[in-house]
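Take a look at these structures.
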Structure P
Amino acid sequence: MAFRVLIIGGTGQVGAAVVGALAAEPSCAEVVMVNRRATSLSAGPRVRQVVLDTAAAEFPTEVTKLAQGMMAQGDTVYGASCVGVGQGSLKWSEEELKALEIGVVGGFARGCRDGGITHFSLLSAVGSTAKSRIRYVRVMGLKEEAVEAIGFKRLAIFRPGIIAGNVHTPGYVAWLGSLIPGRFGTIEQDDIGRAFVAEFIGGSDQTGVAYLENGAMRQRSRALK
C-alpha cells in the first residue's frame with residue numbers, strides 16, 4: 001500500500017537517513033520536508049520541500065494545510081519529526097531547547113493531527129524522562145509527553161543510544177559505545193532511518209504508544225526488505 005510522509009527535521013543527520021531510506025522504498029509515494037530555509041535536494045523526484053517559518057504563530061495552521069493536501073491524494077499519510085540538535089545542545093539554554101524540541105515539534109505535531117494524520121513517529125533519545133536532572137534528557141522527556149498528549153492513534157517514539165555514522169558522534173565514542181550492550185550502546189544511523197520506514201510500512205494497523213530502542217530498531221531495520 002502506497003503511503004506519504006510529512007517530516008520535519010529531514011535535513012539533520014538522522015533526518016537525512018530517514019529521508020534517504022524513504023526515497024529508496026518503492027511504496028513511499030512522496031516525502032514532504034518542512035524546512036526553515038530552502039536546501040538542495042538529492043534524494044530523488046518523490047522528495048520535495050516546503051519552506052515555513054517555524055517560529056510564526058501560524059506555523060501549526062500551515063502544517064495542517066500541508067497535511068490536508070497530502071491526505072487528499074488518497075494515500076495513507078504519516079507524520080514524523082527528526083528534529084534534534086545533538087552536541088549543539090551544549091551551547092543552548094534550556095529555554096532555547098524547549099522552544100525547538102517542544103514548541104516547534106509540538107506545533108508541527110498538532111498541525112499534523114489537525115490535518116487528519118493519525119500516526120506519528122518521533123525521534124527522541126535513550127533514557128528520556130521529564131524527571132531527569134540532566135537538561136537534555138529532561139527536555140526530551142518533556143517533548144515526548146507533549147506529543148503524546150496530542151492524542152495520535154499511533155505514536156512511535158524512537159530512542160537511540162550512541163549514534164554511529166553521525167558527524168556529531170566522534171569515531172572513538174561510537175567505538176566505545178559498541179562495547180556497551182543494550183539501549184545505551186551504539187546504533188548505526190542508517191538502522192534508525194530504516195526502522196522509521198519499517199514503522200510506516202507496518203504501522204497503519206497499529207495503535208497506542210511504542211518506545212523503540214536500539215534492539216527494536218535494529219530488528220526492524222534488518223526485517224525491511
Structure Q
Amino acid sequence: MLYLVITTLIWAFSFGLIGNTLKGLDLLQVADTRLLLALLAFIPFLKLRETNWQEKWQLTLIGAIQYGVMYTCYLSAFRFLPSHLVALFSVLTPLYIVAINDLRQRSFSPRYLLAAGLSIFGAAVIKFNEIGSNEIWIGFGLMQIANLAFAFGQVYYRDWKLSRPHINNSAVFGFLYFGGAAFTILATLLLSQKAPIPSSATATQWLVLVYLGVVASGL
C-alpha cells in the first residue's frame with residue numbers, strides 16, 4: 001500500500017507538468033523522450049541472460065502496447081483536453097483491468113467490478129458538467145485507447161511474471177520500455193515527421209522531461 005501511495009503522489013504531478021510546462025513541444029516527441037529516459041533508468045538493472053529470445057520478444061510487445069500505445073494516445077489527448085480532464089478520463093483504467101483479467105481467467109469478479117465502478121463514479125461527478133464539446137469527446141476517445149492499452153499491459157505482464165517467479169522484475173522491465181520507446185519513435189517519425197527528441201525544449205522543459213522519464217516512469 002505504501003508503494004502505491006508513493007507512486008500515486010509521484011504520478012499526480014505529471015498531468016499538470018505536461019499540460020502547462022511542456023506546452024509548445026510536440027507531444028509525440030515528449031512521449032518518446034519520456035520512454036527513452038525511462039529505458040536508460042532501467043538499463044543498469046537489465047539482465048539479458050534471464051530470458052530467452054521468445055520471452056524478450058513477448059516483453060517487448062507488451063511494452064509496445066502498454067507504454068507505446070498508451071503514451072502516444074495519452075499525450076495526444078492533451079491537444080484536445082485540459083490536464084485535469086486528462087486525469088479525470090484515466091479513471092476508467094481499473095474497469096478495463098478487471099474486465100481484461102476476467103476475460104483471461106474466464107471468471108467474473110463482481111466485488112472488483114463494484115470497486116472499479118465506484119472509483120469511476122466518484123471521479124466522474126467531479127467534472128461531469130464540463131463534458132460537451134466535440135474536442136472533449138475526441139480526447140475522451142484517445143484516453144480510452146490509452147486506458148485499454150495500459151490495462152492490457154498490467155494484466156498480461158502480471159500473468160507473464162507469475163509464470164516465471166524466478167525472474168526479478170528489475171531484470172526484465174527494461175524490455176517493456178524498449179518496446180514502448182520503439183513504438184513511439186515510429187509514431188513520431190511517421191505521424192509528426194519529426195526527430196524523436198525535441199530540439200526546441202528549454203532548460204526547464206528538459207528538467208520536466210527528466211522528471212517524467214526518470215522519476216515518474218522510472219523510480
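Coordinate-derived values only; no laboratory data. Everything numeric here is computed off the predicted structure, so don't read it as measured data. Cβ atoms are built from the backbone, for glycine too; each structure is taken alone.
Just a few scattered comments:
- Parent structure of the calculated result 0.60, given that FRET efficiency 1/(1 + (r/R0)^6) of positions 2 and 66 (r between Cβ atoms, R0 = 25 Å, to 0.05) is the read-out and P, Q the choices: Q
- Structures P, Q were compared on distance in nm of label points 7 Å out along Cα→Cβ at positions 26 and 186, and the highest value belongs to P.
- Which of P, Q yields 4.3 [distance in nm of label points 7 Å out along Cα→Cβ at positions 50 and 82, calculated]: Q
- Which entry (P, Q) yields the derived value 49, 48, 34 for Cα extents along the principal axes in Å: Q
- Value -21000, calculated as helix-only ellipticity at 222 nm (-39500 (n - 2.57) for each DSSP H run of 4 or more, over all residues; to 500), assigned to which of P, Q: Q
- If you line up P, Q by relative contact order in percent (Cα under 8 Å, 6 or more apart), the top spot, with the largest value, goes to Q.
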